[in-house]
Structure 1
Amino acid sequence: MKFTFPILTLCKGGAQRMLAELSNGLVDRGHEVIILMPSSGVIEYPVQAKVVRAQNPYYLKESDFPEADVIVSNYYKLVDEAQKAFLNKKGQHIRLSLCYEPTFLPEQDLSFPSYHVTPHLLVLSKWHRDLIQLNHGIKGKIVPVGISKDFYNQHIRSQNKVPNVTAVIRKPEGGFSWHREQEYLLNQFKNVRKENPEVQLTLITPPNELYASHALQSIKASGLYTFRTPADDRELAYYYNQSDIFVNSSTYDTASLPSLEAMKCGAALVTTYNGGNADYCVDGINSLISYRYEDRLCSDILKLLNQPNLRKELARKGEEEAAKWTWERSVQAMEDAVMQLKKTP
């Protein structure tokens, strides 16, 4: 089949990683894949698909779309033009929802009705599927996230002289990180240090975001945290492998990919419930997971610091669970879903 993926950006991020992995996986399976981007669209992931640039630096129009069998839109600002391309017989329009934008981003007056444009829907998790079905009556087919083969347990954390507690932090400017509850995370980290002054607190952030963000630079300048700025997946996997405990404070995520990556690398996970992580997190079995109102993040971190046997058991079970989440499985799920959706009007 021939696929068109209209994409605004492939900068570092879980949603963009999924687009890159799915398009690469479809190419590997013999499909013809075109990534259609604005002229200024950023690409920070390796892509095997043919990249076609539109003239406009920021937007895509129906006239930019080539003919294909399937058009996969992935963002509310792309839906209308993708639907116009479908109506002009340029391919079946299927929406891959990477996040539920109406409760996540501004312009709800545009993003909410965009879910009424096509009934052909792909989602990332059970929570994601149920949320959209509740609001719009459309039951999407689940295409789960996956984990790159670069992420595996290197068995090096025994070299740590002190426990290493790690989290990912992103640029707060721009309003795209509110769901990460980063102020809460840093506050909990400070409380952890009060109880355990020897602990190493590590923050991982993309290098370009640290360079561009005054807020992140200020946090680094405080000297309270060890900052890591991985240039690629191998370096990121190495930092996960140095972590004894990986912490996620997000309260709204369709999948929460970094948690799975850290689990695959053998770190014990402490996290807040964010919707999508319910598909792979079981409290007290392979992670410690709590609702935000319970305010348990600090106490759960301290629990694992004080109970190394529990920490190792959760890490072992977490690694077993994460091993199921492969990109091969994701691509197969997408291929199967597309074949089914193409049979429906």
Structure 2
Amino acid sequence: MLPLMQVRLPHGSRRRLHCLAFSLVEMLVVLGILSVLSIVIFSILNQTTRLWQSSDARIKSFQAARITFDSLARNIGQATLQTYWDYDSTNAPTTYLRMSDLHYINGQASDILSAPKATHPTHAVFFQAPLGYTYPASHPLSDLNGLLNVCGYYVEWNSDTNFIPSFLHTQVQPRMRFRLMQVMQPAQDFRVYEARTGSGWIAASLTQQNYIRPVAENIVALIVEPQLSNISSTANVSLSSDYSYSSRPTSGSLFTTPNQPKTEHQLPPLIKLTLVAIDERSAAQWQSQHGSTPPDLGLASRFTQTAQYEADMASLQDRLKALRLNYRVFSTTVAIHASQWSN
């Protein structure tokens, strides 16, 4: 067995080796700096993640609103009255008058639907269009694409319990939201021809739950303004001072003589459509704080006069900002192709 060898280092070399080591204080300082950097990096990542999640939820919410807005504009653009001319009297005719068995109507949702303004804010619109919708899809009439349908839109504050499978009612918490509701009466159930006056056909189209479905959530306002193009100005002329428009006589008779109102049995040439949407994150936060109580946006007193549209829109946006609800406004002017406006 070889003896162990002892190596003696010079005094200067031992000093240099000692200087290469870290002291306890230095190690603690380094660990402290690393801890601070880790906290800063984690905070930045956390803020970035929350910002991404918020932006993603907002984008998805507003994408759904945009798709629905485009569909709404497209369907209204196909509205029709199938207007024709007929005698003013079958016994002693004196002149021709415009006639139609169909009906276009828009106005305050609470008036058209006979519902509270708190849960049915702003406007509603109902019309007929050749959308060719049948239910179920296997119905014998499904191949006839030009069949007429009753179509309508309005905003309602409601729960999603009516629109989700029943077995989920006990599994998930009901979600109270403002929703844009669509009424679509299948062609085989079309009943507008049964009454040539009044708007009873709207109530008939609301009797079947499967006619009604939400097409977009978190829509807080729907504004519908009938307009007439102005050839002498870039600004269109409103056909109603209070947003209301009905193509049927208000007197209950089939037609008004001797002078027909301009709106009687005529479609408005243009419709100015506006949707105001909030994102899902804002809506969920509101429900967590206020339960089933809808946000007080002051809509009961807004959008009642067309001359106040800009002021009402500005005050609504201020109210949404005050409640810290993220929102977006969609607006366009739709031309109704079947309109043949004449004075």
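Each reported figure results from applying straightforward, stated rules to the coordinates on display, with no laboratory input. What you see is a predicted model; the values in this text were computed from it and never measured. Cβ atoms are built from the backbone, for glycine too; each structure is taken alone.
Quick notes on this structure:
- Structure from which 3.9 was derived, distance in nm of label points 7 Å out along Cα→Cβ at positions 46 and 214, options 1, 2: 1
- Parent structure of the calculated result 3.9, given that distance in nm of label points 7 Å out along Cα→Cβ at positions 94 and 206 is the read-out and 1, 2 the choices: 2
- Identity of the structure behind 0.55 (criterion: FRET efficiency 1/(1 + (r/R0)^6) of positions 62 and 102 (r between Cβ atoms, R0 = 35 Å, to 0.05), calculated), options 1, 2: 2
- Comparison of 1, 2 by distance in nm of label points 7 Å out along Cα→Cβ at positions 166 and 190 - largest value held by: 2
- When percent of Cα pairs over 38 Å apart is calculated for each of structures 1, 2, structure 2 comes out greatest.
- Structure with the greatest value (metric FRET efficiency 1/(1 + (r/R0)^6) of positions 158 and 230 (r between Cβ atoms, R0 = 41 Å, to 0.05), set 1, 2): 1
- Comparison of 1, 2 by FRET efficiency 1/(1 + (r/R0)^6) of positions 126 and 142 (r between Cβ atoms, R0 = 25 Å, to 0.05) - largest value held by: 1
- Structure responsible for 1.4, with distance in nm of label points 7 Å out along Cα→Cβ at positions 238 and 262 calculated and labels 1, 2 on offer: 2
- At a computed 15 (relative contact order in percent (Cα under 8 Å, 6 or more apart)), which of 1, 2: 1
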